[in-house]
Structure P
Amino acid sequence: MTYTHEELTARLKKQVTHSTIGKLNIINKEIPFQEGSRGLDPRVKRFLTNEVHPNGRRPLEVDDLEITRNRVEVNNKDLSSGIRSETTNIFLQDRAISMKIYNRTKEKKPVIIYFHGGGFFERDVDVMENVCKFLAQKTEAVVVAVEYRLAPEHPYQDGLNDCFEAVRYVYENARKFNVEADKMGMVGDSVGGNFALGVHHLSTDKPWTIGYIGMFCPLVDLSDVSRNMWNIKHYDTDQDSELIRQELVTMKESLSFIQTLYLTNLKDVYLPLVSPLLRKDKTTLPPITLVTAEFDFLRIQGEEFSTQLAEAGVPVRHFKYKGMDHAFVRKLGYYPQAADAIIEVSNHFTQVLRR
């Protein structure tokens, strides 16, 4: 039987299970209309099976940088309605930072600063446009997407500094953007989640308050700490084992390359601005939504991070989407789980900052 995207998304709201790790409650989103099944979601399996790559799935190498950057693939759809977008620039003494603004109107609204993923080296601000528009609609907030500088041309801490300056600029120019400066949140996917946590760390003594953080499949540890905890046995590979193992191993081995791409000094990998999992004091973090995918290499470190948040008393909502792989939110309109994850983040943001 064939189901519509709307039917699949609606099903995800109803069919959930719960599991725990220590004090952490994990909300498990089952594959819609295949609850209890194992392996990849059929949409993910179809995408991975049909994906064309001359060398198959393999870890990233230097020669892949320009190819990846030049391959503009917007594998998502615009599910929003009537969301306007515009571009503006921040002019600093030594550089300019471009930002895309979504949903600015005459009505004053809360604001979300969005940091895209892409391994620190990909320009994915355009790829995530439909995600930002859908997020803006569901939160009824202004969303500001930051086009930060990329590694390796601009290694740590350049991209993070751009994200920080964007937050400062929005706060100081709240009237220009017609936003409520005291209702500011941050959302990021993959390394964008890493940047969101880094910006919060840098903002502890600043006049603005980050009231909420949402993260989709975030990279919270670039060091070997969580990698030493990682084991293929943490994943159910009885079904679709070859595809799943290929996905997991490829990403695991790619992280070593990303380390050298992003860092000029590999010892920096243990800094909390690089690996937020290693941040000792997490009690000052705001309410967080952390979304993971069942077959994502980063799932294990995401679960560890959320467990530490729960133990620190930080309000955390942790979701695990069964059958999904890394960065599934980018398939908005094709994977119903992408829309559902954005809705869950939007609901938490609204409850925290619109009350």
Structure Q
Amino acid sequence: MAATDTVLSRRALNRATLARQFLLQRVDRPVTEVVDHLVGLQAQTTHTWYVGLQSRIEGLDPHTVGGMLTDGELVRLPLMRSTLHLVTPRDCRLLRATVQEAIARDLARSSHGKATAGVDLDAVVDAGRALLDKRPLTPSELGARLAERWTDVPANDLAYVVRCLLPTVQVPPRGVWGASGAPALAPADTWTGLPMDSEPDPDTLVLRYLAAFGPATVRDVQAWSGLTRLRGVVDRLRERLVVLRGEDGAELFDLPDAPRPGPDAAAPVRFLYDFDNLLRGHADRSRVISAEGLGRITSRNGMPPATVLVDGEVRAAWRVVRERGRAALEVIPFAPIGDTDRGEVEAEGLRLLGFLVPDHEGHEVRLARSA
């Protein structure tokens, strides 16, 4: 498809992305369908990602989602950016082959890669597979068993090699709502009953990314996926895409029929979890957060705060405080919030508290002074 002269303002770009992320209006769709559309949810924490589904799906029951993990309808494994993602078994096999290159690169550049330099990594993976075929093991257990053979290599580094080079899932009860459990690993193909794809498919990955995060630049899709050298892939797909322009003149690629509702579309208040991919899906995140706001959520320990969308942009952080049978949701604005938006923040916050802590008798939303 030929390029157009259409220039998308930052606000129009914001609304287009929020529409694809189901953040302009909750949807009444099956959980697996939403997870597939979003190309997974970052899920390195055990439970905060449930908020990512609650903010997008009407009437979500977290216990139902937890049951889907237990039954194998959803799985958690390292994927984009080598971080744990929640996906369906189908995407477990399709996506891992495509992003495996980036995961292997992460290993090579890490301290774990340096510690295992000169080690036969294929042999480590084979040994790890043999151990995990017997029963799920935590990384500590797996590393300790591998260190019996590779006595001069730290156990945690050996376990990380298996984590990066053998597709493994974290098995329940880890990640199940209301439950806890050690991060035990099992081979992905054994757990899902599906063979892992051996051939990467970057074309499909780019198209699905645009459906969930577009319009976007090549740099955006690379930042989200962890892959490099995707310019050639996008050029190969160019005739199937519409090419727009951002306010800075950058090429924005998109699917022809993807929603672009326009800058005046209403954007309701939504609460995002700490690792929501909306804030990790682009190299240039200015469509959803200002430079000042980005500075406020950047943390030295790698654990960002959960945030609040007001008029489509990140305008506050939030946390839940439990006190003597009561639960309060504290909202910390980055700048003063007007009365109309304040009322919407309180209403949506109460809805979130009802989801997170339904057993507490009293719910309260507290808006602090702007930080």
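Name the one structure among P, Q that mean count of other Cβ atoms within 10 Å over residues 124-131 of 22.1 was derived from. Please list the in-between numbers first.
Details: P: 22.1; Q: 17.2.
Source structure: P.
Rank structures P, Q by mean count of other Cβ atoms within 10 Å over residues 20-27 and report only the one at the top, that is, the highest. Write down the numbers at each step before the final one.
Details: P: 14.4; Q: 18.4.
Evaluating mean count of other Cβ atoms within 10 Å over residues 20-27 on every structure, the highest lands on Q.
Say we calculate relative contact order in percent (Cα under 8 Å, 6 or more apart) for every structure; which of P, Q gives the highest result?
That would be structure P.
Once Kirkwood radius over Cα pairs in Å is calculated for all of P, Q, which comes out largest? Please list the in-between numbers first.
Values: P: 20.4; Q: 21.8.
Structure Q gives the largest value of Kirkwood radius over Cα pairs in Å among P, Q.
For structures P, Q, which has the highest computed value of distance in nm of label points 7 Å out along Cα→Cβ at positions 108 and 236?
Details: P: 4.9; Q: 2.0.
Of structures P, Q, the maximum of distance in nm of label points 7 Å out along Cα→Cβ at positions 108 and 236 occurs in P.
Comparing mean count of other Cβ atoms within 10 Å over residues 188-195 across P, Q, which structure shows the greatest value?
Values: P: 28.4; Q: 15.8.
Going through P, Q one by one, mean count of other Cβ atoms within 10 Å over residues 188-195 peaks for structure P.
Where is FRET efficiency 1/(1 + (r/R0)^6) of positions 292 and 324 (r between Cβ atoms, R0 = 35 Å, to 0.05) largest, in which of P, Q? The partial results should precede the final answer.
Details: P: 1.00; Q: 0.45.
Once FRET efficiency 1/(1 + (r/R0)^6) of positions 292 and 324 (r between Cβ atoms, R0 = 35 Å, to 0.05) is worked out for each structure, P has the highest.
Where a number appears in this text, it was derived from the coordinates with a stated rule and is not lab data. Please read all numbers here as calculations on a predicted model, not as lab measurements. Cβ atoms are built from the backbone, for glycine too; each structure is taken alone.
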